Structure 1
Amino acid sequence: MEIHTPTHEEALTLLKKYNHTDALINHAKAVEGVMKYMARKHGEDEEKWGIIGLAHDLDYEMFPEEHCVKVREILEENGWPEEYIRAVVSHGWGICSDVKPESLLEKTLYAVDELTGLVTACALVRPSGSVRDMKVKSVKKKWKQPSFAAGVNREVIANGAEMLGMELDELFADVIMGMRDVADEIGL
C-alpha cells in the first residue's frame, strides 16, 4: 500500500474496526483531545498529534497480548507513515515496547496516555461527573492514593513529565484542559 498522511476519519474508522467498547473509544478520544491541546500549546501540527493520539491503542482490545506490536502491522497495512507508527508504538515504552519516546510528540503521548485514565477516574467520582469543573488539586489528591485508579501506572506519568521537563501540576492542568475540549464527546 502507498504511504499517505492519514485523516482523522481514517484513524477513527480503524479505531472502531478494532475496538468496540465505549470506554476504550472514549479513552482514545480523550488522548486525541489532549494531544491536540498540547500541539497547540507547542505550536505543532494539531491534526497529526490528534490522529496519533486517537490511534495509540488501536490494537489493545483485540490483541492485548500483542499491544504495541500488532498496531505496527495494522498501520503499515493501511499505509501510515513511519513517523506516525513509531509515535504510536513508543507510547508503550518499557511496558510493551522497546521504542523509547524521542520527539516532543512521542514524549507527550507517553506522558498523557495513562494520565487521561486518572483524570477520567477523578471526573467520575466528582459530584458533577465532569472535567469541566475539575482542579489540579483534585487530581493531586487522588494521585497520592495508590488504591484509587490502581490500574493507572503513576511511574509512567512521572517519567513522562520528567522527559518533558514539566512539573506534575502543569501536566495535570494540561490534561484537564485538553479533556475539557472533548468533554461532551467522551461523556465527561
Structure 2
Amino acid sequence: MDRLVCVARTTSRVLVWIGGALIIGSAILVSVEVFLRKFFNVSIGGADELSGYAFGVATSFAMAYALFERAHIRVDAVYGVFPAWLKMTASLFGLLLLGGFVGVICVTAWGLVADSLTHGSRSITPMRTPLSLPQIPWLAGWLFFLFCCCLLFVASVMAILSGRLDKASRLIGTKTIDEQIDDEAP
C-alpha cells in the first residue's frame, strides 16, 4: 500500500507540473495576443478559449497534489482541541465527504465527455474545437483525484487498524505548525 501511495504522490507531482506548464503557456499566449492587438492590430484568435481549457485541465490535475500536500481548505477552528482519535475520525469523515463529492463530479463529467463524444460537440467559437479534446484530460484529472481520495482513505484506515495513528495523521490529518515551517525551509 505504501508503494502505491508513493507512486500516486509522484504522479500527482508530475501532473501538477504539467498543469503549471499549461498555465504558463496560456499566459504567454495571451500576452502575445495582447501585444499583437495593441501594436499591430492583429489577432491570432483563440487565446481566451485555449487558456480556459488549460485552466480547467490544470485545476483538475492539481487537485490530487493538493490532497497529498494536505493543502485543501479545512474549517478547523475546534479541530486543534480534539483528542487524537477524534481528530482522525474528523479527518476520515472529511476525506470520505470529499471523495463522495469528487465521485459526483466524476459521474457528471463522465456524462459530459460521453455526450461530447457521442454528438461530436464542438465549441461555438471560430476555432470549432472538438470539446472532447480538453474534456478528456480534464476528466482524467478528476478521476485520478478520486482514485487518490480512495487510496488515502484505505491507507489511513489500514494505518489506524495497525496502531499507526501518527502515520494516518501524516497521510490525511491537518499539517502541524512544525510541518508547515519545515515545508517553508529551503
Structure 3
Amino acid sequence: MPAPERTSLDEIAAAALELLDEGGLGALTMQAVATRVGVRAPSLYKRVADRTALVERVFLACAAELDAVMRAAAERAGSDGGDRIVAIVVAARDYAHASPHRYHLIFGGVVTDADPAALERSAEPIVAACRALVGPDRALDAARTVTAWAQGFLLMELSGSFRLGGDVEQAFLRGARWIADALVADRDQRLP
C-alpha cells in the first residue's frame, strides 16, 4: 500500500507565496516550504523537481495574479485606449505596493525560462490597450514603452529613490497620462 500524500502542489505553492511575501525570494527555500506545509524537504521533490521549478511555479502564479488585476482594471476603464493604459498601470502600481516581493519576482529577471504562452497572456491587457491607440503594427512597441516607464518608476518608488519631495502618486498618475497622451499624439500625427 503506497504511503498517503501529506501535501499537495496547491499547498506547496500557497506556502511558497506566503514565504515570498514574508521575506522575499531569499526566504523561498525548499526547506522553508517543507516546514511550512509540515513535511520533510525530500517529500517536496515528489511534487516539485527543485527550487528553480518552485520559483518558476510561484512566478507564474504571481504573473497570473497581476494579469487578472490588469484585465479587471482595463475592463472597468472602458474602450478608450488611453484611459485603459492609465487604469492598467495604476492597477500594476497598486499590486506592486500590496505585494512588492511578488512584483519584484515578476519583473526582477530571476525567472527567464517561464511558459511563453503564460507570459504572452499576461502582457495582453497592455498590448490590447496600446493596439487601440496606435494600431496593431505598433502596439508591441507602445506596450514596451509603457511597461518600461511604469517599471522604472515603480522600482524607484519601491526602493525609496524619490527623495526630493512632492506627491509621488500624483507624479505617477501624471506620467501615465502623459505616456497615454503621447501615444495618441503619435497616432494622430501619422494619420493622412
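For the structures shown (1, 2, 3), FRET efficiency 1/(1 + (r/R0)^6) of positions 35 and 91 (r between Cβ atoms, R0 = 35 Å, to 0.05) is largest in 1.
Could you figure out which one of 1, 2, 3 the value -19000 for helix-only ellipticity at 222 nm (-39500 (n - 2.57) for each DSSP H run of 4 or more, over all residues; to 500) was computed from? This figure was derived from 1.
Bear in mind these aren't lab numbers, they're just calculated from the coordinates by the rules spelled out. Quick caveat: nothing in here was measured; it's all calculated off a predicted structure. Cβ atoms are built from the backbone, for glycine too; each structure is taken alone.
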